[in-house]
Structure formats: structure tokens, C-alpha cells
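Throughout, read-outs are computed from the coordinates displayed, never taken from laboratory work. Every value quoted in this text rests on a predicted model; they were computed, and no experiment measured them. Cβ atoms are built from the backbone, for glycine too; each structure is taken alone.
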Structure I
Amino acid sequence: MPCGAGVRQRVCDHLRVWRRLGVLDWIRVGLLALGLVFVATGLLPWAEAVTSLREIGPLLIFLVAVIVLAELTKEAQVFDAIAARMAVLGRGNYAALFFLCVLFASFVTIFLNLDTTAVLLTPVMLALAPRARIAALPLAMTTIWLANTASLLLPVSNLTNLLGMRKIGLDATEFAARMWAPQAAAILVTMAFLWVFYWRRGERRDLRYTPPVLTPVGDRVLFGAASAACVLFIGLLLVETHVAIAAGAAAAVVVAAFALRARERLTWSLIPWQLVVFVTGLFLVVPTLSIHGLSALMTWMIGTEGDPYRTAAVGAGLSNLINNLPAYKAIETVIPAADQNRLLALLAGTNVGPVITPWASLATLLWFESCRRHDVRVPMRRFLLTGAGLAAVGLPATVWALVTFG
């Protein structure tokens, strides 16, 4: 029966919105609802709930701003232009294209967050594949593996890094000074696995690819404004501006440009409400579980010897079971703030380790959805086995680099 006008029309509109929610959306909403129930019943004391939410306030501002920045940068065709020129620069040589793709995906992950690589760079790379007659799976695997393993260098690279910054007690420069060697180790191992299992000729079949024909961008003003906003964001990070302020300023620049040139593209869908709901619920549920026995279990799992390798392994294993954000938050609670080595090893475990199961990180879940929309088949057995191999080799190498050089 069709909906009438007035109240019934509004009710029908709301029902359509709820019907559009996917399984992941319902999980996020359910997590937040569970957290609110914990607060309402007193399982999580009100004072601790307020403290927990106050802690993530700046992180949520950063998260919203950086996603808006990345979305509008993609709309301005900045990523498309870089990807196409990268393929042209490779001149049909797969080895050259491989190194350029690794550089591009690592750069985007390090400076614009791993979710940007998984959500926005993936469709750009998959759209490039048919234009250059390149197999899509190697490009897709490059984006998702490096979205995870290249997210160690800066606090903004991964939400887990931002979650740990206050307890770890390092500023962005000090953090990078501790993590440059682990980051290099993680990327090098990832490159080796990518080449052997996805990029070498026996896997890709073709000897050379066809460089695409370059096309002009649709709006040079938007392209320039978005490019300038990204440069501004990176520049502000380099002078150690707070991440929320840096992302907010850069997002304001590109939003203003779109308001003047393409106002119709500024829609509410730019706001990543799913991530906001998920992170808020997470910061209510995990503290509650920690109060009621989870902390004791985590202490037993990581041990009391202060072993960074064990801590990283537990973080990786738990991430592949329940997702890396709750895994990090649950384990971080039981590690003393003075034990920086183990806190950084935990970050290695929850950043480099979640490459095995599809739900190990939010970025991987979003990446799978993007591959499905582009009709890219991801062989699950191959994904699991190669991911397990990457974690088994890459994580010890990363922790070794942290212990030796960090």
C-alpha cells in the first residue's frame, strides 16, 4: 500500500532508511545500544563513561574531517589523476607499476589514514584495471594489505595509533622516530608477499600492460583546491598541529571549494556516521567488560614477563577473532603506561596482524564490499592462507625492528 502524505510519508521515509542498513550497520548500532544499556544499568559507572567519551571526542572530529577530506578529494578526481599518471609512468612494465602502487598506497595510508586507502583508493585502482588491461586482484590486494601494514608510522595512519597516543606519551615526531624501522620492515615483507603471490608473471599472466590514455579532469578549480587541502593537511601534521585541527582545516578548504563550484555534491552521506557509532559504542562496551573480568583474562594472555613478541601475537590473534579496535582497547588497558615497548608492540600486532580474516579490521570489511561492487572475485582460501603467511612473517620482523632500532 503506498504511503500517504504528512506523518505517514515521514514514517515511510524513516522505514526506507532503516531498510537500507546492511549487516555491518546493524552490528554498529547494536554495539552502541549495548553500551548505552551498560551505562543505564550502572554496569559502567557514569563517571567512567563520561571520561571514556571525552577521550574520543577529538578522535571523532578527526575521523569525520579526514573522511570528508578524502571523499571530496576523490570527487575532485585527484586520486584518479594520480593513479592514471602512475600507470603511464610505468610504461607497461609490471615491476615499475608494482613499486609505484606500493608507494602510492603506502603514502595515502600513512598520511590520510588506512580507511582512506581501503574505501577510496581501492575503487580508483579497480577502475584503472580495465583501462590499462591489468588484472584487478593484484591491485586490490596491494591496497588492502598496505592499508593495514603501512599504518604504523604516524598517529593519523590508524585509529588504533590515535587511541594509544595519550597512554604512550609520545608526540607525532617521537612516535615516528620509534616506528620508522618497524614500518619499513612491515612494508618490505608486504612487498615480498605481494610480488610472490599476486604480482609475478605466473600470477598475473601478462608480460606487459597497456598504459591508459590520460583524460583531463572535470573541474580544475576543484582539483587544485582538493590537492591544496591535502598538502595543507600534511604540512600541518609535520609542524605537529593537533590532528583534529589539521584535518578540520583541510576539510574546511575543500568543503568551501565544493560549496562554490559543486554544492550538490555536499550531501549528508559524506559524514561517516557508521564509524562514529562504532567507535562510540566500542568505548562504552570495552571499559564495561574490562571492569567485569576482561582485564584479568587479557593479563593472563599477554603474560607478566613484558614480552613484546607475545603481546604483539596476542593482539594480532585477537584482532583476527573480534576486530583490531576492540582487541587493542581490551589489551591496552592492562599494559602500564611506562611500558612503551609493549604498547608499541601491541600497535604492531593490531595494525600488521589483521590481514587474515575478512573482519579483522574495519578497513578490510569495507574493502571486501568495494571489491563486490566492482565484481572483483577474491578467492577466500587464497586470501586466508596468504594473509596468514604475511602475518606469520611480517609481525615478528616488525617487532624485531621495533626492539632493535625503535
Structure II
Amino acid sequence: MNDKILAKAVQDYIHLNLNADVAQIALAKSPFVGVSSAELAAQILAKKKSQKKLPTWFNTSNIYYPPPLSIEQTSSETTAKYKSRIAKGNSLIDLTGGFGVDAYYFAKKVEQIVHCEINVELSEISKHNAEVLQIDNIDFLPLDGIKYIESGSENFDTIYIDPARRAETGKVFMLRDCTPDVVSHLDKLLSKSARIIIKTAPLLDITAGLLELKYVSEIHIVSLKNECKELLWVIDKDFDGTVKIVAVTLNQTEKHFSFLQSELNDEVHFAVQISKSNYLYEPDAALLKSGAFNLIGKKYNLQKLHPYTQLYISDELNTDFAGRIFRIDQVLSTGELKKASELSGNIIVRNYPAKPEDLAKKYKVKPDKDRFLIFTKDINGNNIVLKTTIVQYY
């Protein structure tokens, strides 16, 4: 950590050049003694990446930024604030502390936090920023969190860990593929805390995760603007019950869709007829990740279009629904669509044998902000096109 970056003149330069070409800054001669042009470019880029993701940091003076990759990998403030509500007790240890965003929000809910980070410089940066942000109940330890908790005698009310996925090909991965390997260390961690919270990427398959872990009481699927951001696995020591799954959307209005895993196989009603008086419901990514395709229809009193199409309809508008809602203006067969002229709208394809870009070219569809053409199938397997107007984005 280069303290000279915190000089007022350097900080002013970083702020004034947020929209500058960082590549040019990196190649140019630095205007400051003791601060390289590469360091200036890295600070500018990292701060720029924080603007929407970490507004508290971005809007606070004298924040020291790590390499931009650390900003990309850290939790957003929105998701960190949510996960802080899952912690319990008066003490928490973050075994993979990183830039300290999660620890910052845990510190607002829990009396004493320990932040472990094996990267010494990143630990130092996080400690400095906590002081700037006036957070004084976090102890920063520049060491391996797993080794620290396994070798020590201290117990905690909550253990939090965000294991990093090891580099590999393919999208499917297991918890054993991550560092630290939580599965191998789970028994030891449970001997030091009654609650463990594990954050994983949303790519992790829920069924596979449950096979690797034990005592999972809850799984939180966290989404922001229809994009799954993370899975939170809550492990409560000796839990012996049915796993609760919570799909949560963190938009202007926070919405929850929760159920017990035993409810997954509930029956669903299918739509026999689709008319222009209906509303079309498209579940948020968090709901889709949950796999509760039938339960979505039951919970919101919706009818499903097709067994392999996660789209639903209703005569009623229910803005509590977590996802997009469209008003159906017209139902067309593909034959009727060929005769239509001056088509406009964004194209959505669900269980339909064509790509959006090919359909746009074939039917000469012009873009439109609020109108959508949804190509899908009905319960009889017929290809249909729904001309719709969006009434809710999230």
C-alpha cells in the first residue's frame, strides 16, 4: 500500500480524471513523485468501477482502492447489506475478507467482527478504509482465515466464508473445486460456530451443493435487476429439518419468494386459453434458479403456458410478483404474424425454434422500448406469438 496515493493532490487528480482514458494515463509520465502512472491508472479504474456498485466508498474521501479485479470480485453494497441480516449473535469471523465490503455491513449488525485476508496488502487497504468510514469494531488480520480458526481456541456466533472458484474449463463446478475447500473443513468450522454462511457463485447447482454439505437450513438466491448475483448457504449445526429456499430480488422494492424444498413437486395448472385480457408473468432469475417452476404458479395463482416454458398468465395484475409482467395485447399464430405489417417490439424467445435476431430480420421487427413480441408455445405445443406491453420490469 503506497501511502503517497492518499496525498490530497493525488486524490484530487484521481477524482478529476475519472472519465479520462486510463490507458493513456498509464503510458504517460506520472505528475507525482513516488506514485507511478500505473498506480494512478489502477486507482482511477477501480474507483470508477465502484461508482454504482460501492457508492459509500466512491463518495467518501481518501478511500484507497485495490486492483480493479478485487472490485469486480467483491460483493455489492446491496447484496452485502442483505446478507448481514442472516448473521446471528454478537461475534462473526469473515474468513475470506477481501476488500471488506461484507465485513463493513456485518459490523453494522454484529458487535465484533474479525476480518481475515491472506493478501497482506489487501488486508492493510481494508483496514485503512474502515478507519476512513469510521468503523471501529473490526479486527483486521493479514493471514489465512481457515488456519487461524483451526489453530485457535476462539469460538464465534457466525462464520462467513466466500470461497473462490479455482480456474478451470467449463461452467459446472463443485464446492470442492473452490479455495478454501469448505467441504473438507466443515466439521472443524462447525466445532467453532453454530452458524456458517457460505457465499457461492450462482452457477453452483443447488442439488449438487446439498449433496456436498450437511445441516443446510436455508439457501438464499440473491438477484439484482434480474441477474443472479450469489447463493448464500446457511448451515446451522445439527439442523435436522427441511431446507428453506428463499429467492430474493433486491430492486427498488425487495421481494421474497420462499418455500420448503419438500414443496417443489406441487401440481400446477396449465392455461387452456390465452386472451388479450390476460397478463403474462416472466419469473425473475432468482425464481428460475430455485427450480420451483410449478410452485411459482401456485403461490401467485397463475396458470402455466407449457410444461417446458417458464411463462405464466392470469386475468389479475399482481405487482408483488418477482419478475416482469406484460399485458397481452394480441395473440397471433405464426401464419397471422406473416400477414402483419409494421411490427415493433423487443423479441423474447421461450421454447420456440428460432433465434431473436433471426426473427427480427424475418418479420422486419423495429425496436420499441415498451412493447415486446414473445415467441413461445401454448399447452398444445402450437407456436404462438404474444404482442405485449410491459407493465413491470422487476
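The table below lists the values:
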{"quantity": "Label whose coordinates, when relative contact order in percent (Cα under 8 Å, 6 or more apart) is calculated, return 24 (choices I, II)", "calculated": "I"}
{"quantity": "Given 4.8 for distance in nm of label points 7 Å out along Cα→Cβ at positions 271 and 303, calculated: source structure among I, II", "calculated": "I"}
{"quantity": "Given 13.5 for mean count of other Cβ atoms within 10 Å over residues 39-46, calculated: source structure among I, II", "calculated": "I"}
{"quantity": "Among I, II, structure where mean count of other Cβ atoms within 10 Å over residues 151-158 as derived comes to 13.9", "calculated": "II"}
{"quantity": "Label whose coordinates, when helix-only ellipticity at 222 nm (-39500 (n - 2.57) for each DSSP H run of 4 or more, over all residues; to 500) is calculated, return -24000 (choices I, II)", "calculated": "I"}
{"quantity": "Which of I, II yields 1.7 [distance in nm of label points 7 Å out along Cα→Cβ at positions 87 and 199, calculated]", "calculated": "I"}
{"quantity": "Comparison of I, II by FRET efficiency 1/(1 + (r/R0)^6) of positions 239 and 295 (r between Cβ atoms, R0 = 41 Å, to 0.05) - largest value held by", "calculated": "II"}
{"quantity": "For Rg/Rh (Cα atoms, Kirkwood Rh) computed as 0.97, the structure of I, II it came from", "calculated": "I"}
{"quantity": "Read-out distance in nm of label points 7 Å out along Cα→Cβ at positions 103 and 191, computed value 1.1, structure in I, II", "calculated": "I"}
